[in-house]
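Each reported figure results from applying straightforward, stated rules to the coordinates on display, with no laboratory input. Here the structure is a predicted model, which means the values were calculated and not measured. Cβ atoms are built from the backbone, for glycine too; each structure is taken alone.
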Structure 1
Amino acid sequence: MRRRFFVEKFENDAATLRDDAAHHLARVLRAETGQLYELSDGEHLWLARTVNVGREEVEFTLVEQLPVPNVPVRIELLLAVVKFDRFEWALEKATELGVDGITPLAADRSEKGLVAAAGKRSERWKRILAESAQQARRLRIPTLADAAKPRDAFRVSASKLKLLLSEREGSRPLRETLEPAASARAENEPARVTIAIGPEGGWTEAEFASATASGFVEAALGANIMRTETAVCAALAAVQYEFGAFRASAVREPEPH
């Protein structure tokens with residue numbers, strides 16, 4: 001299976017890979033002129049051949065436009081900031097599981113020191129998302145928003161289905177929430193789902209109230225209490241499965257070039 005890389009744009013039947021990705025391809029993978037790779041600009045996918053391999057740039061000529069998969073669901077993840085090793089692991093796995101955008105949450109029970117340092121980690125987190133998307137052969141890299149208070153992130157979410165993972169008594173099982181939404185999805189239009197996952201100390205009453213006011217439904221993953229990063233994997237896998245992402249996917253034919 002060919003490796004895939006992300007480029008800024010395709011232009012005049014050519015593309016250029018720059019910066020860390022170019023260094024990795026040229027110096028680590030020891031790319032040579034004439035080799036074939038897959039390139040994505042986030043919307044289109046091309047088979048391309050290397051024509052010039054440099055230390056800081058790798059230049060390609062486009063060979064064949066490739067079909068891209070139709071995505072049945074687009075997922076926004078609102079993720080409370082937790083210890084950085086666990087948070088970064090969650091970013092990697094969320095990317096592999098198809099998340100489209102991530103907003104770090106400065107939840108009331110997040111550690112204040114971690115929240116204060118989150119801004120300085122932004123570039124590192126973007127690199128993790130890019131490398132994970134490349135490894136997973138995604139069409140696009142998930143977006144990373146600035147850290148936000150939960151009430152603000154809840155309010156701006158535009159998804160039709162909004163889920164707040166909760167351990168409180170009375171929360172509906174996640175499956176019972178997903179099944180009717182998946183059944184009602186328009187056939188040729190991806191569903192849009194937002195999943196909010198809190199810190200290990202859980203949500204506060206004020207956060208529950210603001211989520212409810214913004215249209216979020218409390219959903220439970222099961223009887224076991226999970227760490228934040230475990231809940232990320234479980235919730236994303238459940239949503240992708242229910243909306244059909246793990247079935248043999250249809251593809252969108254390439255547009256005329």
Structure 2
Amino acid sequence: MAEGRVLYELAGGVATITLDRPEAKNALNRVLREGLWDAFRRFVADDAARVAVLASAGDVFSAGADLKEMAALGLRVPPPDFLPQLGRNLHTDKPVIAAVQGPAYAGGFALAQMCDLCVAADDARFAITEAKWSRGAPWAAPLPWLIPPRVALELIVTAEPLSAERAHQIGLVNRVVPRERLLAEAQALAATIAKNAPLSVRAAKRMVYAVAGVSLADALDAGERIWEPVYESDDAQEGPRAFREKRAPVWSGR
């Protein structure tokens with residue numbers, strides 16, 4: 001277990017992906033990185049999986065890249081496939097939720113940042129520590145879209161951590177809960193999403209990312225374009241029909 005593993009579990013439409021290398025603070029060595037690739041590819045291809053929760057075992061979400069391994073390899077610029085980055089080298093319209101406890105530093109921060117939503121334990125801490133070790137954080141380029149640019153800059157140049165409370169205040173985190181409730185809260189949020197019409201959920205995610213940084217007119221045009229197939233779907237008829245018949249809708253995803 002020294003090298004760790006990544007677990008994948010599916011229940012009720014929710015895939016839980018778990019980093020399991022707690023004795024090394026879930027540092028992202030080759031085994032964990034490859035395991036994340038396998039797990040996320042499985043999630044993308046799995047029609048039964050509607051939402052994913054990215055979690056980790058132990059007291060630390062992830063301390064980031066395994067610097068001992070990196071030093072041994074003499075790694076300079078990480079290759080494009082070094083780590084899955086949703087929206088960059090791996091695409092899915094299905095929502096992904098980070099469940100963060102303890103430190104989420106460097107590559108651990110990157111994993112939390114790439115997720116669509118984030119639930120944090122009250123002991124969570126977020127930091128971009130690369131400046132301490134003269135490493136780079138190009139993956140942090142989307143951060144000013146998520147939080148105020150001055151806060152993003154402070155995070156990157158000081159390498160100092162944010163508390164869960166502060167991360168929630170600036171919008172980096174959706175919910176903060178007691179540590180013992182973290183996974184249950186993240187999975188409950190995922191289950192709520194999984195019950196909704198899958199085409200609507202995926203269109204909502206596409207729209208939010210598509211309109212970032214565009215004009216209001218372009219945003220409205222994008223919204224119309226993205227949602228039209230949802231209106232035209234079988235599920236768009238099933239929803240009102242189920243409401244009329246006073247029953248739960250049965251989604252086909254078509």
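For mean projected area of the Cα convex hull in nm², for residues 88-207 alone, which of 1, 2 scores largest?
Checked 1, 2; max of mean projected area of the Cα convex hull in nm², for residues 88-207 alone sits with 1.
Tell me which structure, out of 1, 2, gives -9000 once helix-only ellipticity at 222 nm (-39500 (n - 2.57) for each DSSP H run of 4 or more, over all residues; to 500) is calculated.
The read-out was computed on structure 1.
For structures 1, 2, calculate mean count of other Cβ atoms within 10 Å over residues 80-87 and state which one comes out highest.
Structure 1 comes out on top.
One of 1, 2 was used to compute mean count of other Cβ atoms within 10 Å over residues 160-167, and the answer was 21.5. Which one was it?
Label of the source structure: 1.
Rank structures 1, 2 by distance in nm of label points 7 Å out along Cα→Cβ at positions 112 and 136 and report only the one at the top, that is, the highest.
Answer by largest value of distance in nm of label points 7 Å out along Cα→Cβ at positions 112 and 136: 1.
Taking FRET efficiency 1/(1 + (r/R0)^6) of positions 56 and 224 (r between Cβ atoms, R0 = 35 Å, to 0.05) for each of 1, 2, which is largest?
2
Thinking only about distance in nm of label points 7 Å out along Cα→Cβ at positions 8 and 32, which of 1, 2 has the largest value?
Once distance in nm of label points 7 Å out along Cα→Cβ at positions 8 and 32 is tallied for 1, 2, the winner is 1.
When relative contact order in percent (Cα under 8 Å, 6 or more apart) is calculated for each of the structures 1, 2, which structure yields the highest value?
1
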